[in-house]
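**Q** What follows is a set of structures to go through.
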Structure 1
């Protein structure tokens, strides 16, 4: 996700002096990317609902020697900061998972300064990885096993993103389509880790070692068309929304 983070930060035109918040920051890749771009002027906040994710994000930032990042635990629909606090709001692959998407977008608009910029990325359609997981896991554990994962693609419609932006009072909304490539040099480790972090992790953990290995093998076989000599190179369709908060207008009266 490092390249995607670079592209999202660039889409928001993050520049020296900007105060930045990364919403649903996860392990902090976007926050770290923004801080690295800002250098000594970094004033970045990473916000996530998961304390565990924030601990990991803080550790990664410390390991990278990045200062200027503050981490806050909060729901995206209730960000505990003052109005008009940030020049830039970023959110990489997080908005689609939020129960109250209009509320989260309204909060992002609230914390933006007048004239501030927003950049959000979401997956558009199911990737080959998603298809492979659905095919194999539904076959093993029953149709519909992976249905809840469809939330990943719940904002894959361009007009829906425009509606969310306009509903939050944002202007100059612009949605672009792109295909990202996720590269995994150790495909087996990636698939194993993805399952371990999935909603069916406990079910899979009950399998015997042989059954587990067979499951991983079947998923890898479904992804055979994405293998090269360096591992897995998986394309994924992505939408990126950029928008601005309207600047204050002052009317001079005589």
Structure 2
């Protein structure tokens, strides 16, 4: 048989356990035409036999890259405080970009400068992608602006009669919520951020890792969402159970 029929050789992981590579940080040196190679550090979010997919700290998921034996790379220590949170996913809010559509509003707070922020769950995205958003950013889209106005009006009416806002607002109770007051630490039932199981896998055509159809604890199957390996980074045991 010719060389092309030989099985691909496993990637040299430089002493790391192949079963424990995902979640580790590494630094890759890229030649960008300067006097020295440029280092980029990131976290391994997916592995194959001959390569690893790395999400670089401070960059979008779209800027992630495969790393293999042809690259100049080395293992790097995990930053103090852990792996940095990834940038917001498409459909969420990012400064300077118009956000997606509001699904639910959980909380409002006033900053020292007098500006208001609201804690938003986005339509089509899981609770884990919820975030604080300046009110003025939500005023850009007419639909979002109306949702904010209704929420603030309802909240003011409840406060006027001494009622405390709970998870039931926005019909959260129908999704497994409990009758507890919301706080900035727990704006909604924290179980909604926990992966219960992976239901399906969707292969991507652009040479990126697959997406996974994710069931969230305490929520119905109608609330399942497609999530990337980066979002599911800390759920390797759940992914292994699916595979």
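Nothing in this text is a laboratory measurement; each read-out follows from the coordinates by a stated rule. What you see is a predicted model; the values in this text were computed from it and never measured. Cβ atoms are built from the backbone, for glycine too; each structure is taken alone.
**Q** Quick check on the output: 20 is relative contact order in percent (Cα under 8 Å, 6 or more apart), derived from one of 1, 2. Which one produced it?
**A** Considering all the candidates, the number was obtained from 1.
**Q** Which of 1, 2 yields -11500 for helix-only ellipticity at 222 nm (-39500 (n - 2.57) for each DSSP H run of 4 or more, over all residues; to 500), as computed?
**A** 1
**Q** I have 82, 40, 32 for Cα extents along the principal axes in Å, calculated from one of the structures 1, 2. Which structure is it?
**A** The read-out was computed on structure 1.
**Q** Still on this structure, please answer the following. With mean count of other Cβ atoms within 10 Å over residues 15-22 computed per structure, which member of 1, 2 shows the largest figure?
**A** Sorting by mean count of other Cβ atoms within 10 Å over residues 15-22 in descending order puts 1 first.
**Q** Of the structures labelled 1, 2, which one yields 19.8 when mean count of other Cβ atoms within 10 Å over residues 7-14 is computed from its coordinates?
**A** Source structure for this number: 1.
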